[in-house]
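As structure tokens, here come the structures.
Values in this text are rule-based calculations from the coordinates and carry no lab data. Just so you know, these numbers come straight off a predicted model, no measurement behind them. Cβ atoms are built from the backbone, for glycine too; each structure is taken alone.
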Structure P
Amino acid sequence: MDDFLHQCRQTIGAQFVLTEVEDRASYETEWRKRFRGRALAVVRPGSTAEVVALVQLCNQFKISIVPQGGNTGLVLGSVPDDSGRAIILSLTRLNTIRQIDTANNTITVEAGCTLFDVQQYADHHERLFPLSLASEGTCTIGGNLSSNAGGTAVLRYGNTRELCLGLEVVTADGELLNGLRGLRKDNTGYSLRDIYIGAEGTLGIITAAVLKLYPKPKATKTAFVALSSPAAALDLLNLARDNVGASLTTFELVSSICLELVHKHFPTLPRPFPAASAYYVLLEISDQESEEHAQRIMEQSLDAALTQAIADDAVIATSMAQAKQLWQLRENISMAQALEGKNIKHDISLPSSCIPAFIKTTGQQLETAFPSARVVCFGHMGDGNLHYNTSPPIGVDDTAFLQLQAAVNQLVHDAVHSYQGSISAEHGIGALKREELTRYKSAVELSLMRKIKKALDPNNLMNPGKII
């Protein structure tokens, strides 16, 4: 190993090869700090050429590679196991925005650019890069692509896959695949781009990408709506789609317990309504016409919802500051739940039409199996993605409750599967859900995935132990 590390230092500089325990610690520890792996070293290349050289060295010495961006993942996908036999290849120094083409509405960025920096660069050029996540100040484009990240604007703009036109990838054997083409039509065989997006670094290392940009909206309107049930939320979703069409950007479901936790741990945030409701929706439209037009179609939609008794109450933000406060009620749910204690997370997707039935029946099953466990249900109802988390009953030790995780997961995931849903909507599989994947993917799907892995990474050096 000394020879390998020596050559790594010669390739990228000794200061960028971290071997001391304290230097590796933050890279080896996953986002929620529940698991820490152990790496042989953390290597931090500064260019695509250096990534190529490092991958070739790893092939020569048969060293496994765990690619890492901002390390914000929730499924143990960007940290190594505890064997100490793999390197962490951190891409955060590859953070150059190479080109913006406003005529073609594209931006070419390196994998280590943070999502926030890309958003801001696009905004400076009067364009919108619409991917939006709570971790956008830390997560990187490479990680977003590797996990096919979703977020709050998928309803209108799609997942990261839909926002990417081309990739630059260092393959598992150290070759460079240059597919940085800003083409919206390219029907020349297999879509190699799509093979690497969502692969969580198990097939190769994404080093740069061409991403889609959009015109900045002329106006954005945000509303918070009180509702009696998920069924009412579904009715509101359909009504909003009919009334505002493609302008509907965000439709976030929030259960009452979510809002209670936010107000408990963030008491300075205002309460939008004098009385509590069972459910709420954060609704946002982005309009290309005018401020007046956006206000009018938002008011018309909410008036119709109130008249038809779909909604119990509604407020429309009258300023950017008020809109930000409404967004904080949604964005602080995960942090409020973390402050409340440890919980069992589920990142699931279902047909939107099935969400009310799923919430009702699965909630009943959980109450029967785990009395008084608290379901913290929220998420991107507009695209069918729920964060259906389970917290321990009040007064029950959260560490003890986590011992039930396997049983809780199986109940929830079996229910998801019964509605032909997915056990991972936007977080990925990583190591955390790898074994569960075998319960819900067909034998044919798993066989094809293994064949792709074997073909593209025959030495199993790319993020081993993840996905399959």
Structure Q
Amino acid sequence: MGQRPGKAHLSAVAEQGTRPIGRLLLKYSLPAVAGFVANAVYQLVDRVLVGRGVGTDAMAAVGCAYPLTVVSMGVGLLLGTGTGNQISMFLGQGRREDAERVLGQSVRLALLLGGAFALAYVVLARPLLRLCGAEGAVLALAIPYLRVSAVGQLFLIALISMGNILRVQGRPLLGLVSMLGGNALNGVLAYLAIFPLGLGVAGAALATTVSIGLNLAAVLAYVQSPSSALAIRRRHLAADRPLARGILTLGAPIFFMQVLSSLVFLVANQAAAREGAVGVAAVSAMNAVSVLLIFPPLGVAQAMQPLVAFNRGAGQVERVRALLAHVLRATTAMAVVGAVAVSLVPAFVAGLFTRDDARLVQLVTAGLPWFMVSVAVFGVQGTASHYFLAVHRPREAGLLLLGRQLLAIPLLLILPAFLGFRGICVVPMLADVPFAVLAAVLLRAEWRVLTRAAAEPAPPVAQVELP
């Protein structure tokens, strides 16, 4: 399995330690940002299609199933983060064989965990969805949606876990092409399933499953081609507990963040259900808008990870410091501009999700400005957490990634009882602002450490050699 890469492909890996920081970050960030935006746009469009083509109950059903999708994404990010950071470190040290061993373990874990989650979603669909706040007509629509998308969850876990493989070997543009192609196909299939074919939410789930499966097949085909600097090899697919443990340890903060995010969505859905299906649909709409705005800075922060890990492995401290400075400026600007833009026209944004539900428009219009405060501070928090993951400091990363979720859950349990639906809307702000301040404090301390270390002579960049 896999073929021997040429030196030209390995040079794309080595440039992570030599190319000017600005151009290097631009090369990696633009595909990552575009890919994240394309994914967020699809989620937004998916809810718009379901809301306009099927109705508010169907949109609420998709919102109730979303916490389970978040858990699946968490498993993929667990594997992708743990795999990407280790591979980048090994490539920075010139250890390509060890990098491929990590890749093999990631594939094995993706198949095992993805299969387990897909089976659970089919067998336990009803109790899981009830736990997520679905009842009555909403539950009846959510069950087929989740069961049809179960196989897609397996594909999703594998696709996300493999996403970093293109980036860490210096081919981020290929990841973007794959993402854009998959999302475009997804949107077309979802439109056909909902409108001309009348398949409802189950049709939307089927469209997603098919498009993700084809996207995964394209990524795997590239990884196994001569153009890839890494390949999946049979000898690396056998169980290797130390490597698997390393993947799971480095990716654990991201995974637990996703699990807690799922719990936050679950508690928010249950609180919003006091308003009926329209309340759940409103929360789903506001989350979709927030994700659309958060994904661009998140793309930049994630693009930074392999670059920081590679240069740290190569001992290029000054480059690590420069990367951190560039990314922090970019993510902060993107988050603030996006939040301000939406806060100026909340009624227009709310109107996209329905044809004639005035109550839905009213709830979303009132809640969006509160959600936007959380978006505005994401740049600092997102940059800090992904930086600490890249330098193998899961404790700091975990505190920033998990802390806001742990604070949000009790707030969602308490505030809606006193403030009603507005209590749900202010929780993201109250949970995110304190940890954004903490992120700023940690980054300032880290900057001082990097400044001192940068004064020391840097070693030569490691070369990735052919076996």
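The figures follow:
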| quantity | calculated |
| --- | --- |
| Ranking P, Q by percent of Cα pairs over 35 Å apart, the structure that comes out highest | P |
| Winner on distance in nm of label points 7 Å out along Cα→Cβ at positions 154 and 450 once structures P, Q are ranked, highest first | Q |
| At a computed -11000 (helix-only ellipticity at 222 nm (-39500 (n - 2.57) for each DSSP H run of 4 or more, over all residues; to 500)), which of P, Q | P |
| When relative contact order in percent (Cα under 8 Å, 6 or more apart) is computed for each of P, Q, the largest belongs to | Q |
| semi-axes √(5λ) of the Cα gyration tensor in Å, for residues 194-369 alone from the coordinates reads 27, 25, 18; which among P, Q | P |
